[in-house]
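Derivation of every value follows stated rules applied to the coordinates shown; laboratory data play no part. The structure displayed is predicted, hence computed values, not measured ones. Cβ atoms are built from the backbone, for glycine too; each structure is taken alone.
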Structure 1
Amino acid sequence: MTGYDVDVLVAGAGPVGLTAALQLARWGVSVRLVDAASGPATTSRALGTHARGLEIYDQLGILGDIAPHGTRVNAFIRHQDDRSSRLDFDFGSLATRFPYMFNIDQVITERVLRGHAAAAGIEVEWGTALESFEHDDDSVTAVLRNGDGDGDGAGARHETVRARYLWGCDGGHSTVRKTLQLPLTGEAAHTWLIADATVHTDIDRDGVHWLFPAGGALMLFPFPDPGKWRLLDTTGEGDAEQPGQIARQVSTKLSQALGRDTVVDSPSWALKFTIQQRAVPAMHVGRCFVSGDAAHVHSPASGQGLNTGIQDAYNLAWKLAMVVHGHADASLLDTYDAERVPVGQALLASTAKVMNTAMVDTTAEDSQESDRGFMRRLIRNMSGLGIAYSDSALTVPDEAGEGPRPGRRLTQISAAEGQSPGWTALRALLRTSAWHLLVFAGSKDATSQDQVTAKTTSLPVWLREVTISRRRQTDDDHVVWDHDGVVQDTLAASDRDWILVRPDGYISARGTGDTSLRDSLDRLTCLHVRASARA
């Protein structure tokens, strides 16, 4: 059927909805982005961005606009019995260019995303609420309410929109999730207090601090602003509406935990809340989808909410775009559930463990060592670097070998490796909204004819070919000059090898020669994607 008003209607203009709309627009999909709020949020919420989130920001091309406004966090620092012990971040075998956590106010992250979305033609429609919707096999028909009228809705302007798809990025009280009757299953956990305030202290500003005053635990997370910290009190004591009382309460606790007088100014923002540990069993029904807090809510202790939501959006946007453009069957969208629901479910267990550990003052030496082991695992889990789609229908399994394997991230490289000429050029090309086929011609003596051994005129229109060559060519924008062999070495690739990379940076398949490439493309075509050839 035709007559759609828009391809995708996105509800919710937080970081998840903004990422969704930005990516869809870059893929040439028409989008409307609506939010019931009267304007952008001005108070702090999510703070920490982990390594995988930073990799996504880099691939989105927005990292340069975010980096000046944040601060790098390198360690967990535990204070106990007037002593402190520092555990520097160690991701083990999970190589990344960002081996740290990056604290940046969500207000700034949203501002940067709004700017890039506007540059892509997306303006947020503030004061526009998704009031209701119906969906069938052909479309989603949504009713939008603009304005509140007299307070009861009378006098507000209503609009009916017919969209191909509806994407709910509308938070923990999601209208999309509730209308779809997706159960947010789990439990309510502890009640905690969070406040943002200036703390007059000399503790290290490149770490997350974990302290144990009498009766409970405190955690401190540094803001980029001088002297400003996010304070998390696991006792939940105090009245968030009384900033002076909160300041005195936390000052007393910090002074006790640090063994010296510590003054906390009145917080600029405070919130007392009961933690919900819940997730949905499915993230889409027909033509409707949910992402971020609309699909999973959990403890803020490990800073997973914003990061996981952006990963959700980054996973789904390109799949929706391929279906809208006719490059894939609707069955491709089933991989969104298959890949992302387990991630949300796993977070419930990991964040519950964080909560329980954060609240316990362990004094025995063996318990402390056990906690350090847990914190090491936590650091790796928080990073998001270990998330893999090895069992996905979009992954062509292969034999174990060197280098990143199908189902895992392509960019398993250090910061120094990522700054090599080859990786610098390749990372720029990977920002293009497309699948990418990396073909390797490693020999410095290879002729231009030899360098593209897997080139074929029948590649699908959704696939862009990039040749990784150790011989410089100046007449082709899709040849990466890897003269020092760093790209080839880090990917453990040889001449005539190829790697098929999804738009979200995960490897779908890898092999050698035209025959194995064609077999892998045929397998993907049989599953979900249409191999319509270039004209």
Structure 2
Amino acid sequence: MKDVQIVRNDRQLSLANIGVAYLAFIIGTLCGLLQVFIRNDALKLPAWLDYYQILTAHGLLLAIVFTTFFIFAFFQSGMSRTLGAFGRKTSVWSWIGFYVTLFGTLLIVVMVVSGQASVLYTFYAPLQAHGLFYVGLALFVIGTWIQGFALVGHYVVWRKRHKGELSPLFAFMTIATIILWVIACLGVVATVLFQFIPWAFGWTDGINVELSRSLFWYFGHPLVYFWLLPAYMAWYIVVPKIIGGRVFSDSLARLSFILFILFSIPVGFHHQLTEPGIASFWKFLQTVLTFMVIIPSLMTAFSLFATFELRGRELGGRGLFGWVRKLPWRDVRFTSIFVAMFFFIPGGAGGIINASFQMNELIHNTLWVVGHFHITVGTPVAMTFFGLTFWIVPYLTGRVFTKSLQKLAFIQIATWSVGMLLMSTAQHLLGLLGAPRRTAYTGYAHDDAFAWFDGILSNHVTMAVGGSILFISAVLLVYIIVQLWWIAPKADQEHFMTFPIAESDASTTPAFLENWKIWIGIAFILIALAYTIPLSDIIQHAPPGSERFQTW
């Protein structure tokens, strides 16, 4: 009876995180819808609300709040499933972390809604928000650390009980992602605690702008992999189980996650290629390290399609592509994630363009970057999370994913795909034409600028149409979640949704792959090589600190 109660607590914790995630998701997508109509000059906001409040809320709620709360729900339910129910300490600290993260979120939202923090998702200095906005950011990160370290503690207990054994692949990948997150957050914690908070409360006269941006992007790029790695976990572990296959290679999967830890952090300068104050050599070094991240991504693609082909041929697929027809396309849990994988192909290609010196000169600070962000995070990551939602919510609530809800889920995935394709493509094209990002409008009196809005099928109209379809899709998704949470019939033993974990043969996996001291040590060596000298130079040769600016 005690174990049953602990499992119930584990599920309530995961559901609490999912609930916050999707509340942020629907509000954030509404803010996105308002943006595209404002940019298209089809909507006027009331006096108490402006475009930059909406833009800030959209970025924070979707890119930070939705993803983070959902990721921890996925981690918590999976760790409970693979390593056993949480002990009392793990459960208590996980709930404490959840409430600290939630309180930080609410503080951020209050500051944005009250018009005191329209500093956008990147919160660049010298724009200055109210000091409580930065306190909220700090609490948000601290809350995630508490939840993360609670999971690490659960993992450590399991390792002590199973000495000499490799942990289950899900647990290994969870710990790898938490390690990446904690190391990456050191940058944003440093700039928020020691720069932004003293500056915002008037304890210091100015702020070192270049240092604050460099510390932000030390965090900002690995943040992308904090979003991607849980999606990769689903691709490696969940999808093979759904199609009836196995993990292609346990050691390859573990090695790919280690490479992400090593090469996704010391690369932040490739977001600052156009900024002065950083020597070209350090930009070049971090650009080279950026391209190293392509290796584990290609390893992942190889592993996944090998899994698909092997399973398709087991089911009788013949010829070069006959195995494709044997995959379970009628299972929305598979189809949604496969479509997400497909979208990652142009997203990854766009990332190579963004990280290239010459191409970056063309597209930096244009809507191309916004389009890239949406087709990389808003599609592969978000749609993978949707595919997980279709089974993780009924798994946690004990309800049936009925045939009618499955049909609606297919419609939701189709509309999200179409909406994102239209909106992201239009944003890429507008970026190539020079349309700026982060702005509600432009005052350029030039024929090239007029072309951005020219004609009934202009790119801005296409962007608005795509954004509208995306919001309809978001509403449909939330409707499905409400059904799976409270309304769908309770499942009997035959129809109970399980947590799909594919079999992974770790018998030939080298034990040193789980020696975290080695990989954390190498990660810090690479970070020191990439950042010590340039950050020291930025600190030692800093101009006078910038005063505050508030442009809204």
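Computed over structures 1, 2, distance in nm of label points 7 Å out along Cα→Cβ at positions 98 and 138 reaches its largest value in 1. For mean count of other Cβ atoms within 10 Å over residues 178-185, which of the structures 1, 2 scores highest? That would be structure 2. Work out which structure the value 15 belongs to, where relative contact order in percent (Cα under 8 Å, 6 or more apart) was derived from one of 1, 2. Answer for the origin of the read-out: 1.
Given that helix-only ellipticity at 222 nm (-39500 (n - 2.57) for each DSSP H run of 4 or more, over all residues; to 500), derived from a single structure, equals -9500, which label among 1, 2 identifies that structure? Among 1, 2, the structure yielding -9500 for helix-only ellipticity at 222 nm (-39500 (n - 2.57) for each DSSP H run of 4 or more, over all residues; to 500) is 1. Using the calculated result 19.5 for mean count of other Cβ atoms within 10 Å over residues 226-233, pick out the matching structure from 1, 2. Checking each candidate, the match is 1. Once distance in nm of label points 7 Å out along Cα→Cβ at positions 82 and 234 is evaluated on every structure in 1, 2, the highest one turns out to be 1.
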